[in-house]
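Structures incoming, each one as structure tokens.
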Structure I
Amino acid sequence: MDVISLCSALIKCKSITPADDGAQGLIAQFLAAAGFEITELTFRSPDGANEIKNLFAQYGASGGKSLGFLGHSDVVPAGESWESDPFSPLQKDGYLVGRGVSDMKGGIAAFCCAAAQFVREKFDGSICFLITGDEEVGSREGAQSLLKWCSDAGRLPRDFIIGEPASHSKLGDNVYLGHRGSLNVVVESIGLQGHSAYPANFKNSLAAVCQYVAHMLNYQWKYEDLRFPCTHLEPTLLFTNNYATNVVPDRTSANLNIRFGADYSSRTIEEVMTTEARGYGLTLDFHRSGEPFYCDPKELKGIFAACIKDVVKVTPKFSAAGGTSDGRFIPSTCNIIEFGLLDDCLHQKNEKAKLDDIRNLEKIYLEFLKRY
């Protein structure tokens, strides 16, 4: 099965988190045929509400170099207004269209096919696949549990490639060495409902939240660690319990998302947000998604840069921007390179990737394996 066929077969699996719909079984079958030892793992949340399938596959012996490929087989819901069935892969105008093609079934297919070719030759060390099933909703029963299992079993690779989409305008123009941290904040205000014409008779919860949000949008974050973009806050949701145009709501909440580099930790961001909220009469509830991380593996960077330049004639930029990934759960003792297809349409309708990009991604991964 070539890389386009494998990617297409994976797209047909409607693996919307937490469903698997056969995606990991397909990957396991492909890797087993190439000689990989397969371990299927299911992790359950303490309350039993979540049950997530995960896959660990290994070829080669421990003791030498150990390379891990970390990826996820789950996808976000398709949404509406697609021009074709999102789970029926379509080849059109040089593109493969389907939910998950860039995030990240294309990356999984490319590395699977590259590894299947590479292991035909003798080599020292091992190649491991860690494929999780809940990256899109938090990774608690996915990457976090799977990486802990690998560590406890003494099978944690030293070096990792994460196949998330990382390229911007052309394949190979960007490689991630880390990501910013992410913190979600729910801001809530309790006021007193009343008629908008009589300000003496109400306490406007909506005004309090909006004033605070506006204040934080203008907050001057320190910016000293230039490996990361400057800390950035963005409001994402606003709720009130009133829809009448002449009534002031007594309850309002807003969701804020903050992305931050190593200038801050989630705890120090919380301290800033709490301090700045004084005087607005608000309550703040914090939800941590991950801390900033950065890795600078000079040997891996050199190999990757050479492979990308040889295959697609592009010199990559190494950065720590973008969103978050399961890389934040990899122990700091490991090296990380995050590289995959273009990130221009992930989570959008009509998600697509160039057929040539998927094929060239396989070539880059294969060349990396040879040089590694």
Structure II
Amino acid sequence: MKIALTGFSNSGKTAIFNALTGQSLETAPYPTTGGEPHLGAVHVPDKRVDKLSEFYKPKKTTYAMVDYVDYLGLTKGDPKQNAKVFDMIKDADAILQVVRAFEDPSVPHPLGNVDPIRDLQALELELIFGDLELVEKRLQRMEEGAKKGKKPSESEKAVLIKCREALEAETPLRAIEFDEEEQKAIRHLEFISIKPEVVVFNVSEEALKDKALIENYTGRAKELLKGNTGAVALSGKIEMELAQLAPEEAAAFLEELGIEEPALERLIKVSYRLLDYISFLTAGEDEVRAWTIKNGTTAQRAAGKIHTDIEKGFIRAEVISYNDFIKVGGSMARARKEGLIRLEGKTYIVQDGDIINFRFNV
């Protein structure tokens, strides 16, 4: 899973990236217009993996991974600059939109003053305008090709016109229903506003304690945004400090601040929900591992996450739910005796937390 951070300059985007990845990138109080994107891979905290590792004491423990990318901030009304940003993040699975909701005289706001809801609306429009420009250019190229005798794809043209109508009405493409053929026709264009979006309101430490204010921000976001979206509030400054602490110190700091869980865990939960992802588990003395798949994936397709040979030679899957495994004290022998291990075929829909042993023949 790859998630791209976007937002206006000086929104605290890099501070949040540092908090998520544990990196220490410089957070400059001025906008930049160039440079390379910053990448960070983060393992997904999973207590189930921790518990299985306690039982099996494997040589290796592997968590599911999330890749974050932090690039330049967006600029209101600058399509050329924003096109560079979109080009760098177009292959992401989801967008994490950082909205500034903190005051700091030493960090100027690019729009003059702090107004989170205004900024959220403006950011959404930049995504929409970027996609609209892409649609118009594509339709123009198809028209020019037709004049030269190159017959355009009518199916692609039809869905592009559908996209243009939505975007001209200032509706993001994530809010539009596309059937399988339509999705296939426009997939190569890698639209930005079609991606699931998580809005992060970057607030001050004081604002974190104001539950009414936080609920107002997240509530307004739900009212304004369309399609597959979510919203959370956090303090990038605090979360960045937390990321640099040892686990015991971080836990004590969280308790002192009244924060239930760090940003990393909250954002990953929201991202999994928006992308409709789940994890299945494999466990043994060699390795305990979590595998991320789309909800609704069959056992045979899930086997392909491990290796294509397992998918091709799939015979059946031995499955036990994590909760059932814990009920019998982490004993597969006892689980078999009590009939908790099921044999499932190719079309079985894998459930979140399934512990699976795939049987296959190459």
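Figure out for me which of the structures I, II the number 19 belongs to, where relative contact order in percent (Cα under 8 Å, 6 or more apart) was derived from the coordinates. Please list the in-between numbers first.
Working: I: 24; II: 19.
Computing relative contact order in percent (Cα under 8 Å, 6 or more apart) on every structure in I, II gives 19 only for II.
Comparing structures I, II by distance in nm of label points 7 Å out along Cα→Cβ at positions 156 and 268, which one has the largest value? Numbers along the way, then the final one.
Numbers: I: 2.5; II: 3.9.
Result for distance in nm of label points 7 Å out along Cα→Cβ at positions 156 and 268 over I, II: largest is II.
Which of I, II yields 24.5 for mean count of other Cβ atoms within 10 Å over residues 4-11, as computed? Intermediate results must be reported in sequence, preceding the final value.
Values: I: 21.6; II: 24.5.
Derived from the structure labelled II.
Taking Kirkwood radius over Cα pairs in Å, for residues 140-291 alone as the quantity of interest, name the structure among I, II where it is greatest.
Numbers: I: 18.5; II: 19.4.
Ranking I, II on Kirkwood radius over Cα pairs in Å, for residues 140-291 alone, first place is II.
Computing FRET efficiency 1/(1 + (r/R0)^6) of positions 12 and 196 (r between Cβ atoms, R0 = 35 Å, to 0.05) gives 0.05 for which of I, II?
Working: I: 0.05; II: 0.95.
Attributed to the structure labelled I.
Identify which of structures I, II gives the largest calculated value of mean projected area of the Cα convex hull in nm². Can you show the working numbers first?
Numbers: I: 20.8; II: 22.1.
Greatest value across I, II: structure II.
If we compute distance in nm of label points 7 Å out along Cα→Cβ at positions 188 and 308 for structures I, II, which one ends up with the highest value? List each step's numbers first, then the result.
Details: I: 4.4; II: 2.2.
Looking at the calculated values, the largest one is I.
State the single structure among I, II that was used to calculate helix-only ellipticity at 222 nm (-39500 (n - 2.57) for each DSSP H run of 4 or more, over all residues; to 500), giving -8500. Numbers along the way, then the final one.
Working: I: -8500; II: -13000.
It must be structure I, since only it matches.
By the measure distance in nm of label points 7 Å out along Cα→Cβ at positions 76 and 300, tell me the structure among I, II with the highest figure. It would help to have the intermediate numbers written out before the result.
Details: I: 2.6; II: 5.4.
Sorting by distance in nm of label points 7 Å out along Cα→Cβ at positions 76 and 300 in descending order puts II first.
Values in this text are rule-based calculations from the coordinates and carry no lab data. Keep in mind the model is a prediction, meaning the values are calculated, not measured. Cβ atoms are built from the backbone, for glycine too; each structure is taken alone.
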